[in-house]
Structure I
Amino acid sequence: MSKEQLLHIIEQKRTELVEIVLKHGFTATTTIKVSQDLDNLLNQYNAGKSQKSLSNS
């Protein structure tokens with residue numbers, strides 16, 4: 001998956017999270033699940049950035 005594709009998915013998940021929080025609140029099970037999904041996507045993105053930084057050194 002390209003960096004651009006991953007960023008697009010992250011933005012979609014972020015939008016989904018905001019909508020769920022507004023509808024169900026911060027502590028709803030659905031909110032927590034989507035938040036964890038977003039965390040995983042962000043970790044993937046950051047891991048990719050770290051790999052590129054290491055390979056450029």
Structure II
Amino acid sequence: MLAEEGFLRLHKSYLVNMAFLDTLQSTGARLTDGTALPVSARSYRTSKQRFLAWKGRQIC
């Protein structure tokens with residue numbers, strides 16, 4: 001529901017604002033303040049696609 005507002009579920013316990021997401025890798029994610037978060041291995045590919053699509057919309 002919050003995907004249109006710029007939020008992404010990285011893991012069952014973590015919902016992040018993509019504006020503060022610095023890096024997204026299969027091993028984990030890092031926020032702009034340096035916080036490291038786990039990424040669900042099952043949904044990594046979908047999360048990455050959503051993040052890249054959101055990032056592309058922000059550049060335009």
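Which one of I, II has relative contact order in percent (Cα under 8 Å, 6 or more apart), as calculated from the coordinates, equal to 27? Write down the numbers at each step before the final one.
Numbers: I: 38; II: 27.
The correct label is II.
Among candidates I, II, the computation of helix-only ellipticity at 222 nm (-39500 (n - 2.57) for each DSSP H run of 4 or more, over all residues; to 500) that gave -9000 used structure II.
Quick note: the coordinates plus some simple rules give every number you see, no bench work behind them. In this text, all values refer to a predicted model and were calculated from it rather than measured experimentally.
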